[in-house]
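Quick heads-up: structures coming right below.
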Structure I
Amino acid sequence: MVILDLGKTDYLETLKLQRKLFEEKIKNPEKEDTVLITEHFPVYTKGKTTDESHIPYEIKEVPVIDIERGGSITFHGEGQIVVYPVLSLNKKRKISVKNYVKTLEEIMIQTLTDFEIDSFREEKRRGVFTEKGKIGFVGVKISRFTTMHGFSLNVNVDKRYFEKIIPCGIKDKSVCSMEDFIKNIKVEDVKPVLIEKIKSLLG
């Protein structure tokens, strides 16, 4: 598995790279798996289940992009780690689509545990939750047992951007970040731990 830390990136540029890797992986499933890690400059992305009621306010200052992943609208920005695994869910890995999503959630849960933040799943909802709100987000596309898109974990993101939308269409949960539990935490503090969990659970 190759893990590429791209630093801060434009969403569309990273999406272009992700699609290239995805198409190559479909053509050659034996090609080495790749995991992209990044922080995006501010952007809203609309998944396939986005309802217009999930965007109650006009958005002018930040791009809004329709994409092919599952789920509703969400926000990506600096202070949030975004992870895009491009890998095969083949016989060698022996993981179902349902369990793949759970694995992505588990990566975030174990990372948060290492920082002494209690987190959990909620029945019939994707992502990771805490007593202060939703902290981790999952949205994937899987075709021919090959994955793209992935998950994001709020570290010290500007949560005001989430106030413009109903993230993931969930109206009864606020959004939180690791900074709500640990003051002055930075992406650089979290990333090495997250990478170790990725290697352990997806490697």
Structure II
Amino acid sequence: MKKMYVFLFFYVQVLCLQAADISISIRGSAFSPTAVTVAVNDVITWTNFDDVSHNVELVSAPNGVAPFASPIFGKNGTFSYTVTVAGNYAYKCGPHPFMTATFSATDATTTPVVKPTLTLNALYPNPCIDYVHIETAQTIKTIDVYSEAGALLDTRSFSSNKVDLAVSKLEKGIYFLRIESADGLVETRRIVKN
């Protein structure tokens, strides 16, 4: 019986050391989750659920990591990357640079750190006409307004956790708001302007 327990112990240890498959979705022109912790040798797979094409481009990475940019892929397309070096990574969508996210890779000797994200309590009305009311748990520092094509149209500065963002001068259409808090946390949301 003792041999059986020893075998099970080592079997469980081997299973824990195997690489995991990590899934990141692209929906509403945003990566989800926007921050994730993985282990070295894990395989991250991005899947595009949008009707718009996207890609994954490395913005920053630990020393020793070769930069990468995936091909542009359409709806239901995927891109996979095997993590080989521990550290912090940042990436974006090349055609839509407001789409940003991060992942942290740990090795067997490090403890994962979970990066907090901006807590968005309210965003209304959506669709909107004159303004969008935004409430967050943190103080809002800036809001970037992007076109559907990914062009930066405007950056506005604030110092409150409740903001009425004027949108009356925008043409009818779809826009993306990149909301950044004073402590560097980010959330991106889609709005429709009527």
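Values in this text are rule-based calculations from the coordinates and carry no lab data. Please read all numbers here as calculations on a predicted model, not as lab measurements. Cβ atoms are built from the backbone, for glycine too; each structure is taken alone.
Here are the numbers:
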{"quantity": "At a computed 9, 30, 30, 18, 8, 4, 1, 0 (P(r) over Cα pairs in 10 Å bins from 0, in percent), which of I, II", "calculated": "II"}
{"quantity": "Structure from which -2500 was derived, helix-only ellipticity at 222 nm (-39500 (n - 2.57) for each DSSP H run of 4 or more, over all residues; to 500), options I, II", "calculated": "II"}
{"quantity": "Entry that produces 18.4 once mean count of other Cβ atoms within 10 Å over residues 52-59 is calculated, selected from I, II", "calculated": "II"}
{"quantity": "Test item: relative contact order in percent (Cα under 8 Å, 6 or more apart) calculated as 23, pick one of I, II", "calculated": "I"}
